[in-house]
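Some structures are shown below for you to check.
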Structure 1
Amino acid sequence: MSEEKQVDVGYEEDIDEEELAMEALGRLTILAEKQIEAEDYITELENKIKEKKKFLLKISQDLLPTLMQELRFTDFGLEDGSRVELKDLIFTNIKKDDEPKAFTWFRRNDREDLIKNTIKAELGMKEDETALLIADFFRENEIPVEIKPSIHNATLKKFVNLELKAGRGKDLPDFLNIQEFKQTKITKKKGK
């Protein structure tokens, strides 16, 4: 019989279960702390971006337009070739509470073309085919339906802009929140 030689690779002696568990817990803790650090850093950056955006609005909607108006400038160029223009803009919306009144007004004034409707119905599973025939299905099966009219912000803004330019701004109802303001727009020279 040949003599079996045992090879000692030292695994059993080197492996300490408790030490391995502590090492894994240490890595786990380090990674969790790194995540907290990254989240805090991102929150800090987001707060700085909010502050910078407020500052940008102050310059572009207040300070620069005011000075340009004082100097009677509508546009000017910078040394690097960029152009600064003074724009007349509007913001408009309809308050949630005023929506029913607004939709009635638009319909009575032959502007229902501005209204977009969303119909929402609750259907069960495996009713995909029914969804394709939804209009007939509502009538035949008396399924309750929610109809939600809306006017897209860009559509409303375009409508108000046209009315103001046509000199009919005074005819617009009070429930339309309209804010006219000036803002500068800078067009950078291409290649910059």
Structure 2
Amino acid sequence: MAVVYRHIRLDKNEPFYIGIGKEEKRAYIKDGRNNLWNKIVKKTDYEVEILFDDLTYDEAKEKEIEFIKLYGRIDLGTGTLANLTDGGDGVLGWIPKEETLKKKSDSMKGRFDGDNNPFYGKNHKESTIELLKQYHKDKTLTEEHKDSIKKSMKEINKMIIKCPHCGKEGGTGGMKRFHFENCKNK
């Protein structure tokens, strides 16, 4: 069974969070809350109100969605709730900040470059190459997909890189093939 609860800020006497839990104790736990919820709790005391108990988990998810829609979300400018999603399950309706996306992107850059790539310096077996050829043999690409590949290849070929060993500059394809690790001046 599941419960639906709300947190009410005592300074304004208004709900600031709607939640669900498989057990009632989730309503009283402070761990695992978002930053907005934590900021509000630092400013004021709050009380917990159990709105529904003895619901199935699916019923509780529906009620959570209903109440979040009713009260509105602070992050969307539609209401008073610190909820960052539309409710239900997971991250439905979560809109990450541009800063969050940039941090995630920056943290992923270079993770699998060179020696960090688990396949770096290895080659596929002939049997694997044959399997891949067979797999791709009968595939046909849509015109949209072909255009997308052409566009990205043009962008890659526009990039100019410089060999650290001989100083020569050029497009990525030839430079990576004949310079860097394969440079005669290395």
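One of 1, 2 was used to compute helix-only ellipticity at 222 nm (-39500 (n - 2.57) for each DSSP H run of 4 or more, over all residues; to 500), and the answer was -11500. Which one was it? The structure behind it is 2. When relative contact order in percent (Cα under 8 Å, 6 or more apart) is computed for each of 1, 2, the one that comes out at 14 is 2. When distance in nm of label points 7 Å out along Cα→Cβ at positions 18 and 178 is calculated for each of structures 1, 2, structure 1 comes out greatest. Here Rg/Rh (Cα atoms, Kirkwood Rh) has been calculated and equals 1.22, so which of 1, 2 was it run on? The value was obtained from structure 2.
A value of 6.5 was derived for mean projected area of the Cα convex hull in nm², for residues 114-169 alone; which structure in 1, 2 was it taken from? Considering all the candidates, the number was obtained from 2. Source structure of the calculated read-out (mean count of other Cβ atoms within 10 Å over residues 58-65, 18.6) within 1, 2: 2. If distance in nm of label points 7 Å out along Cα→Cβ at positions 82 and 154 is calculated from each of 1, 2, which structure is the one that comes out at 2.6? The structure behind it is 1.
Coordinate-derived values only; no laboratory data. The shown structure was predicted, so the numbers you read here are calculated from the model rather than taken from an experiment. Cβ atoms are built from the backbone, for glycine too; each structure is taken alone.
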